[in-house]
Structure I
Amino acid sequence: MYQEFAKVYDKFMELADYDEWHDFVSYVIEGNNPGGKTLLDLGCGTGEVLKRFLEEYECTGVDISEDMLLVTREKLNDLGKDVPLLCQDMKELSLDKKYDIVISLFDTVNHLVSIGDLEKLFERIKIHLNTKGIYIFDVVDRNFMDEMFPDGFFIDQREDMTVIWEHYFEDQLDCIETTFFVEEKEGLYKKYREKHIKKIYTHKEIQEAAEKSGLHVENIYEESSLAGERFFYVIKK
């Protein structure tokens with residue numbers, strides 16, 4: 001999964017301010033579980049957020065893509081850091097450790113395509129949280145999707161890359177087909193294609209899924225300066 005996307009992910013995300021993401025998540029942590037020692041980045045991608053927490057926490061990274069984790073490993077090796085990285089589906093998370101803080105950022109949870117999948121995730125989170133542990137994740141809502149794809153298309157044209165997004169509905173889910181044209185040599189572009197499926201969850205659905213799994217929503221933060229309007233949830237036992 002994400003074999004081709006992993007090659008261009010960091011270029012695709014080059015406009016993301018990872019320092020701001022780190023600072024905001026740190027603010028949320030401070031307000032909900034100050035003093036935590038261990039952190040699991042669940043859906044760590046290429047490790048840009050993970051590496052920013054290395055000096056503050058004992059970290060672990062998990063992602064469903066081996067190719068993403070290979071990129072993360074290269075970055076950590078460059079930093080001289082030995083961090084556990086595991087390839088697992090977040091719905092089937094199985095580690096021999098519990099954590100004070102678990103995070104899933106960049107609307108990773110929206111990639112779970114059913115309430116049942118969300119409940120499975122929360123069940124795994126409950127098992128892997130320490131007594132006062134917290135799970136922080138962000139989701140986007142229908143307004144975000146409608147604003148991003150007002151006509152079903154979105155084109156992002158940069159100096160050395162063009163991204164064409166096509167959005168449509170399939171079985172009441174949001175499907176986004178993305179075509180990347182990335183310049184590899186002057187005047188020579190390589191084409192990559194990815195398809196992602198997202199589900200938009202309501203606050204009620206998230207709250208009920210958490211409660212069914214023996215968790216509860218502690219706080220919700222609305223944030224719009226990082227990457228469009230999104231909601232950050234803090235889940236506790």
Structure II
Amino acid sequence: MIQPTPALPWTTAFVYALPHGVAVGYHLPEGPDPVDPEILARLTGAERTHAEALRGYRQVQFVGGRLALAVAFGELGTRRAPVLTDEHGAPILPEGLVGSITHKQDLAVALVARGRVGVGVDLEETTRPRPGVAERVLTPRELEAVRTLVPSRQWVDTVVRFSVKESVYKAIHPTLQRYVGFGEVEVWPGTDGVDRIEALVPDVAAFTFEARHAWIGERILSTVRAEPK
């Protein structure tokens with residue numbers, strides 16, 4: 001389990017060297033109030049210009065994601081550079097680095113690695129089961145597997161599969177440049193946190209996947225590495 005530090009807004013929650021890259025969590029304020037100029041000053045010039053045009057949670061999450069990336073760059077010994085977004089909202093990292101960002105209202109998480117192989121990260125809540133989610137995000141085979149579990153395990157297993165699928169999408173989207181549906185991959189969670197990905201369509205099957213998940217309090221953090229075969 002990843003243990004974050006106490007939640008003081010605009011501070012680092014955790015830094016972990018994971019198999020798929022350096023993961024950095026950054027505490028966010030829980031409200032959508034405008035980000036203080038002193039916090040905006042921590043950004044690079046281009047990032048600050050972009051952030052100043054945003055409002056509400058979009059501004060808070062953008063700033064938190066960039067500050068998490070900055071910490072990750074430092075952990076990798078890489079010079080900090082501006083990180084803006086592409087037309088799909090994904091971060092554009094400097095040459096030689098790959099990365100992904102995920103947010104919840106009070107936490108931003110960035111995953112950064114060296115190289116050109118795609119990586120993805122996702123963070124999901126497990127505390128409030130939501131009816132109908134499993135039927136929307138799982139394949140028939142996955143649903144059958146989930147329903148064999150004791151009721152107390154079914155929601156968590158569904159969340160793990162959902163989160164890993166989100167990370168898969170983020171890892172391969174820069175290459176595929178298309179939406180990847182929930183029914184295009186199956187996720188088979190491992191009790192040790194190492195998960196198996198089974199691709200069900202040809203262009204997704206053209207990748208080799210490594211997937212893992214870990215607990216952060218009562219949340220699931222998933223990471224995926226996707227390499228073209």
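Readers should treat all values here as calculations from the given coordinates under stated rules, not as data from a laboratory. Since the structure is predicted, the reported quantities are computational estimates derived from the model, not experimental observations. Cβ atoms are built from the backbone, for glycine too; each structure is taken alone.
Comparing structures I, II by distance in nm of label points 7 Å out along Cα→Cβ at positions 190 and 206, which one has the largest value?
I
Compute percent of Cα pairs over 17 Å apart, for residues 14-61 alone for each of I, II and report the one that scores greatest.
Max of percent of Cα pairs over 17 Å apart, for residues 14-61 alone: II.
Supply the structure label, taken from I, II, corresponding to distance in nm of label points 7 Å out along Cα→Cβ at positions 94 and 134 with the calculated value 3.1.
This figure was derived from I.
Comparing I, II, where is percent of Cα pairs over 21 Å apart, for residues 38-141 alone highest?
II
Looking just at FRET efficiency 1/(1 + (r/R0)^6) of positions 70 and 182 (r between Cβ atoms, R0 = 25 Å, to 0.05), which of the labels I, II belongs to the structure with the highest value?
Comparing I, II, the top value of FRET efficiency 1/(1 + (r/R0)^6) of positions 70 and 182 (r between Cβ atoms, R0 = 25 Å, to 0.05) belongs to I.
Taking 0.10 as the value of FRET efficiency 1/(1 + (r/R0)^6) of positions 78 and 118 (r between Cβ atoms, R0 = 25 Å, to 0.05) derived from one of the structures shown (I, II), identify that structure. Intermediate values should be presented prior to the final figure.
Details: I: 0.10; II: 0.90.
It was calculated from structure I.
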